[in-house]
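Asks: Please go over the structures that come below.
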Structure P
Amino acid sequence: MKNIFFTVLLFSTTATFAQEKTFKEQALDEFKNEHYNEAIMLMEKALEKAPNDAEIYYYLGFFNHYRAYDSRPLQGYDYACSGKIFNYLNKAIELNPDFGNAKYFYGAECSANAFVAMQNYDAEKLRFFYQKAYDKGAYPPWLVEFGKNIMNSCPENAILFTAGNADFDICMYLQQCQEFRKDITVIPLGNIDRVWHVKFLKNGLKSSVTKININLTDNQLFDIHPFKWRTTTVAIPVSKKMTEKYALSADFQMQWDIDPDLVSNRMHAKIEGEEAKERTYLSPQRAVLLQIVQDNFAERDICFTNFATPTFYGGLDKYFQNCGLVSKLLPFKTENTGYQIDVSLYAALLQPQNLHDFSTVKTTDIPRIGAKLTYYLLFYRLANHYKSVKNNEQLQTLIDFYKKYLLIGYDEQYENEILEEVLSAN
């Protein structure tokens, strides 16, 4: 009887605890479990009980955006659905004008519509949606400045691969709405497995997007799929400018050891007598990256923003020269060489004119964009370089700069820890 009593008591306590969860909390649990429809329905119930809760409107905009673009194709999706997302996020910002993450997703929804404009080669709508995001506060002053610093870190006429929404969208806004650095072709690294986007890059958009070389036919593009692949060295032609700059032979070619990034449980032998191995593949994303590098490196500098997960690169990061906010692709491996980091570009970036608006992050922060903290890491690396070469004058100038432009009280503990660590070993 005691066991029965305690079992009933435990069940009753558990049931009561479950009932105590609010609709908002239940919705968040369902979203974490990737039950998006259920999460949205529960959040709508939460809204009925709290119609002036900015966070609920934010989550409804966020969840609907995620369901539309980040799960699987949403049947029946059209601009009316996008309008609903804008309305939710508008209301969140109306109730809380400093709601940075609501502004982030407003910008992300504008970006999604900008991609539709690209599919339709509609330059006017492309500009419209980026301007719409700016007008709502999705690109505050510190982020505009950050985007300019990214693009000004690239050589003229470069190809720039970006990591995600934050760095891609601000660069596109600057190009489309401020006519800034339109010589650069900006490519979202995560989107190059989309056939329409590769074709768009191949064609370009007059006065808006500079095209790149893609030496594949339309039929080949539409047939992009995972390709059977084992780690293979691919020769990449190098520009005459690079061979001269780095004193390479005239026929020098970059040797890229490109790894597969997909694997199946299927055991496979390509030819009779070969030991069967797990079948590995080159994903469409990596295959297109290989094609773009192979077709353009002999003519244009190629850069990557320093915010992507390294797995996207397929070993290409071994050839990177870190220039601060971007890395430049070099024709040889840079690890443990004097070319691994361009200290002069770090120093050129950490100047007053490049961080004039950084302090505005305190009042217009967008928490989901963490790349802004990169400035602190650059300061730390450059300070350590000056210490290693015993350049005390430059070190002191850099510390003074840090105190004036980066020690702003945005994250006091982090800011002070960085400074103390530099000073402690000085």
Structure Q
Amino acid sequence: MLLLCGAPAFADDVPRALTPDDFIAVDPAQAKLGQLLFYDRILSGNRNIACSTCHHPDLGTGDGLSLGIGEGGEGLGPDRTAGTGDDRIRKRIPRNAPGLWNLGAKDLHTIFHDGRLSIADTYENGFNSPAEEWLPEGLDNLLAAQAIFPLVAQFEMAGNPKENEVAGAIHQRMDYAWPILADRVRHIPAYADRFVAAYDHIDGAKDITIADVANALSAFMIWEWTSTDSPFDAYLQGDTNALNARQKQGLALFYGKAGCGTCHSGPLMTDQAFHALGLPPFGPGRTRRFDPMVRDVGRMGESDALEDAYAFKTPMLRNVALTAPYGHNGAYPTLEGIVRHHLTPLQSLDAWAPEKAALPEVPWLAAIDFMVWQDSREMARQRAAIQIASNPLSDTEIDQIIAFLHALSGETANVDKLGVPDTVPSGLPVDPRITP
């Protein structure tokens, strides 16, 4: 199915403004506890990487890379390197680190580029997740459920088999690792005291579970990165001067001729559905065990439905100007690049060059970085799967759309709420601020 909306009348498609009532309420003490955990390397298998390493506030809550450098890497953001010796990384992170804005929205029901985590009763625990029936009990919300999966991902935070007890447990079964991480936290007195103070059901260190850790992480992310004060939201609330002339022209194109609002719909600016855009592929891909080649089939990896091949979830767009690079694999370094790809996907795919990808040099992995391009049949399948029709616009119109996308940035998006702590209870190093 090709997606293209060219209706000139767009007023009915423009959503209402986001408000704080659209988001899960958060207890400040729980958010403060989550802040410490978010920046603490204690939650990684080898105690060498934190959530903040790939979701840094100075990089729009991402890492500034197309495909991240996870466990074993050194440094932050675009300057992060792949490590050395036996500790060096064994694989790039297969997909781009998404921003963390507005993930506490009450209406959000699906997370991850391929939607492998969603609110559902598939396993009679409230979620459809990679942990299936072994997902821990007591998770407060979708974001809390999401927070525990990077902890047990080998190339993200867990480490490799035989390197540490967390990675060893995962090798047996995913859920065997979570109690180990919870045990680390509960044995740090400062954490135990904070959990007792923040949660009524916790009377002592022995009561702390991985669900409690995840709930605190979600509380922090909701508190810190809920964004409802963009000029666009002000405009939707009746302030007609909140957008300038170019931004208003871009808004009209976004919800009209350009057809962007077809998928980026509703207050969250996402239909939470999956679409094949034909983004330029590279990296190791998120391959399934039986895949005979390096590739990423997107949603089909979760659904096993052929119609979902190479489709990825429509992202939310608040603060999108802060979260480069763009696409499920960070293929485009600029908003102009990703907008042009949406408008002319095949032309943009053919014109794309590997130099556009922000990939730190990893010589021992370089052979597979662009291997998929050598597979003419796989590239043909990806091209054939594209679900959006060409809809070329003028340079002026593209500039207007980009101006509108900048109007989605929150006025306080770069203002710390809790910010980066100076220290964390484990005593491990904290990822520093990144100076421009």
Structure R
Amino acid sequence: MTFKRLHPLALAAGMALMAGISHAGEIRVMCYQDGVECDVTAEQAKRFEAQNPGTKVVVDVVPYKFVQEQLPVQLAAGEGPDIARVTNLGGLSQYYMDISSHLKDRKYWDTNFGATAGWLAPKPNDKGIYGFMSQLTMTGPFVNKTLFEQAKVAMPGPKATWDDWVAATNKVAKATQTKAAMAWDRSGHRFAGPAVSYGAAMFDAKGEPVIDAGYKSAVEKFVGWHKDGTMLREVWAGSGGSSYASSVDEFINGNVVMVLAGSWQINNLNKKVGDNFDWAAVPNPCGTKACSGIPGGAAWVALKTSKSPKEVAAFMDFIASEASYAEFTGKTFNIPAHAGLAKKGADYAGATPAVSNALKVFSGGVANLAPAAYAFQGYKYNRAIMLPTVTRVTQAIVGEMSTPDAVAKISSDMMDAVKEAKK
């Protein structure tokens, strides 16, 4: 979604809507969706309203980029919705509202969401409840199986390296006249998985973030793959600054053989690819040290901007209940972050073979996640690493600076950002 062609008055109205300005008896929920997450939540909101006369729940569907870039600005200004679906878990934690005193059963939340509760805590050892993970995710790749079959090229196996996949996808792209072999989301989060696989420790012995030789190796590889045409240039070179850009539409449109995105795209691919081609999730390729993606997920969080904490807690209780959570998980084809449901197993009714396979691949990949990947996801200031990576790597790709200079800039930008964030 873009605002640049809108009249200033229309723009102001649109921004007010997305800010989620609520009225008496109304809860505004800011939601982005990769597939049908907001649609399912809106259905659940209607049932909640029927059970709670006098409370209105409005689900505002916004682009993911809006949540990443505009929601923080709104919250810093003391504005915003009552509830939001976010992925910048620790980075926004200062704005979260503790709803623990308004919940029906604190023990239920601790039992089922305790393992990831720390990701949302504003401070270490914080005992408040600020929301819950709507799902667990893991970064990882998808491939166009039909193109491999047309090219008569064998797909690399489970322990294949990034170099193996680069060689194979380039053969496929050349044989099928596909635009490019690969694309990665323009995201420092997506980049982090291969970086860890190439040996990036992410943190030094004191727990401070560091850009080391392993991270440099990943940057060199990635820039080189853009220079030799392996990567679809438009995704990273098509935007400026640190802005996010998805590569999935290029995959859906048949422009690349392989895409690095993550488990949250399973339902989107199932919905949009249809019968156009056969696709599959594959294990994260190996670097020199690991074969890792990055764990994570989206969370529903309560926000201090809300003037209706009791109503917010009641709705959060409702969508966090096992029945609602199971429905959300089953319809959105996500990996559950709810301990009880994870133990029982989710019911993915109507899942296609590709979806079932993808869920198995991502679930199985959890065992290969490197310790550095967990540390990176749990780091409160991880965007201080992610955003400079996107900006500086892009500058290296387009020739504005050398790769060594880009790596040095990532390091200095990161240190400056962490220092600023800690003030």
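Here, each number is a calculation from the coordinates, and none is a lab measurement. Since the model is a prediction, treat every value here as computed from it, not as a measurement. Cβ atoms are built from the backbone, for glycine too; each structure is taken alone.
Asks: For mean count of other Cβ atoms within 10 Å over residues 260-267, which of the structures P, Q, R scores highest?
Replies: R
Asks: In addition: Name the one structure among P, Q, R that helix-only ellipticity at 222 nm (-39500 (n - 2.57) for each DSSP H run of 4 or more, over all residues; to 500) of -13500 was derived from.
Replies: R
Asks: If Rg and Dmax of the Cα atoms in Å, for residues 196-331 alone is calculated from each of P, Q, R, which structure is the one that comes out at 19.8, 57?
Replies: R
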